[in-house]
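Following are the structures in question.
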Structure 1
Amino acid sequence: MEINQQCVVALTWKLQDTLGEELDVLDEPVEFLIGGHDLFKKIEEALQGHGVGATVALQLEPEEAFGDYKEQLVFLESRQLFPPELEEGMTLEGSALPTGCNPDAPKDMLYTVTELYPEHVVLDGNHPLAGIALRLTMKVEGVREATEEEVGRGSAGTGFFRIAPLHEEGPGSDHLH
């Protein structure tokens, strides 16, 4: 079976930046719905017409993947607003930010604590791969027809690329592997 709209594809891959630094390796196949919300549009387009065993390589520019880096999504907040156990690398839901945080911080995002200072905390609402061009080499490990349930929900059910509440679709939305 060839990959087309409304089918499920099982993929393995290697994700690198344009300098060749390895960012992610998916050794075990994961299923994604083609024609749903599981993959970026450019990935779906590159996979069209391929079958099991095919290897597909492509480059994704920031606007085709996780979007451009937006300085306006970085917030410096008072350290005293947060619990003492807060650590760099933690993620916080925008809707759960403590009272007193910048009211301009969108509530429908996830924020990563990127830096901790004695008096301040730096919260970054950008995706960790925002602003980075990516090279993706995928291998098609399986292709099958999608079930009505998968088509109805727009996903093969892994939720693999979602890291935040869905508030927009397309490039720059809240996807991650």
Structure 2
Amino acid sequence: MSRIGKKPVELPSGVEASVSGQTVSVKGPKGSRTFTATDDVSISIDGNIVKIEPRSTSKRARQQWGMSRTMVQNLVTGVTTGFKRELEINGVGYRAQMQGNVLKLALGYSHDVDFEVPAGVTVTTPKQTEIVVEGIDQQLVGQVAANIREWRGPEPYKGKGIKYKDEYIFRKEGKKK
């Protein structure tokens, strides 16, 4: 039995949810999101609680049970508080700044990198060495942060590059004489 799937998803005040077939729609102060579950689970709303139940005892139904519950919880979290990824830039001369909808990155290349920020995500640079990616879609926020990090991943000798704020870079020792 899924321990995650057993827990009901509570809707905080100001959040509305509706079920149409296998599609769950959640509307809150930050926006609205939808999720379509597979036919292996049944979704019901009882007051301010969303319950997900498996339709059979097959392995696939039990797998989809916990996953569907987590997806509905992520919809509720997204429309209430949103998701956030913080990136840090380390290196001499490495910096970032926002210009309109374009993130300009100076990462040691012969040219500046212009990163077009997709719709549904907001990117801010509180300092020249910090980038904050925020949005209501957890997958999109994580993908945008990964795409930014991809331009210059952290290297293990000096730690230069773009890393997540909570990431630990395993350092290597340099050459010895």
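Taken together, the values in this text are just the output of simple stated rules run on the coordinates, not laboratory data. Since this is a predicted model, take the numbers as computed values, not measurements. Cβ atoms are built from the backbone, for glycine too; each structure is taken alone.
If distance in nm of label points 7 Å out along Cα→Cβ at positions 84 and 148 comes out at 1.3 when worked out from the coordinates, which of 1, 2 was used? It would help to have the intermediate numbers written out before the result.
Numbers: 1: 5.7; 2: 1.3.
Derived from 2, not from the others.
Between 1, 2, which one scores greatest on distance in nm of label points 7 Å out along Cα→Cβ at positions 4 and 116?
On the way: 1: 5.4; 2: 3.4.
For this comparison of distance in nm of label points 7 Å out along Cα→Cβ at positions 4 and 116, the top structure is 1.
Where does the value -7000 come from, among 1, 2, when helix-only ellipticity at 222 nm (-39500 (n - 2.57) for each DSSP H run of 4 or more, over all residues; to 500) is the thing being computed?
On the way: 1: -2000; 2: -7000.
Label of the source structure: 2.
1, 2: which one has mean projected area of the Cα convex hull in nm², as calculated, at 14.3?
2
With relative contact order in percent (Cα under 8 Å, 6 or more apart) computed per structure, which member of 1, 2 shows the largest figure? Before the final figure, lay out each step's value.
Values: 1: 34; 2: 17.
Looking at the calculated values, the largest one is 1.
Could you figure out which one of 1, 2 the value 0.80 for FRET efficiency 1/(1 + (r/R0)^6) of positions 60 and 156 (r between Cβ atoms, R0 = 25 Å, to 0.05) was computed from?
Values: 1: 0.80; 2: 0.05.
Structure 1 accounts for this read-out.
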